[in-house]
Structure P
């Protein structure tokens, strides 16, 4: 399932629900298994949500994959399509949306969608 994030300030952000769930939990939203079909971050909630996602990114950076310096010269380069998408890359569009929405004092909402 796709999750579509909305704001009056910037363009929509689409994300698979499994990835959206990780970011929503980091942003302070609690739910059981599935992402709720709809939700909102008010301007008052956005600073804590942004801070939560940034903390999750820092945690992943410290506990995630080895640094580039640890690679030997014999390692073969990985094709861009075969590389994994890390949390900071996945979170960037949503965090940017949240920051801009906070500046303008508008909500960030999300809803489940069935298609592109």
Structure Q
């Protein structure tokens, strides 16, 4: 695992280069992308879940036991815990949109159409 790899965070399209072996959460912090966490990265709170495009699922190390236990069937839908997911290649991850922000965005888009 030499060199650097690139990870893109969406919907912001912010990218950052990090060393393989870096967690998605740490990469997000380096990219100045906010991912909420309450447990300090111990796979206990589920707040840092992100969705990984199936095309990039191999760009992350397989989930560890704690992550498998916590996410359960969400793993099959492409979700990972940013604090536990370790980067090993170029990847794109989607941050779930905050419900309040989503409502405001939809309202603004509707106003533009009217």
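What follows is calculated from the coordinates using simple rules that are stated; it is not laboratory data. Because the structure is predicted, anything quoted here is derived from the model rather than measured.
Below is a table of values for the structure above.
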item: Which entry (P, Q) yields the derived value -7500 for helix-only ellipticity at 222 nm (-39500 (n - 2.57) for each DSSP H run of 4 or more, over all residues; to 500); result: Q
item: Origin of the value -0.63, -1.33, where log10 I(q)/I(0) by the Debye sum over Cα atoms at q = 0.14, 0.23 Å⁻¹ was derived from one of P, Q; result: P
item: Structure responsible for 50, with relative contact order in percent (Cα under 8 Å, 6 or more apart) calculated and labels P, Q on offer; result: P
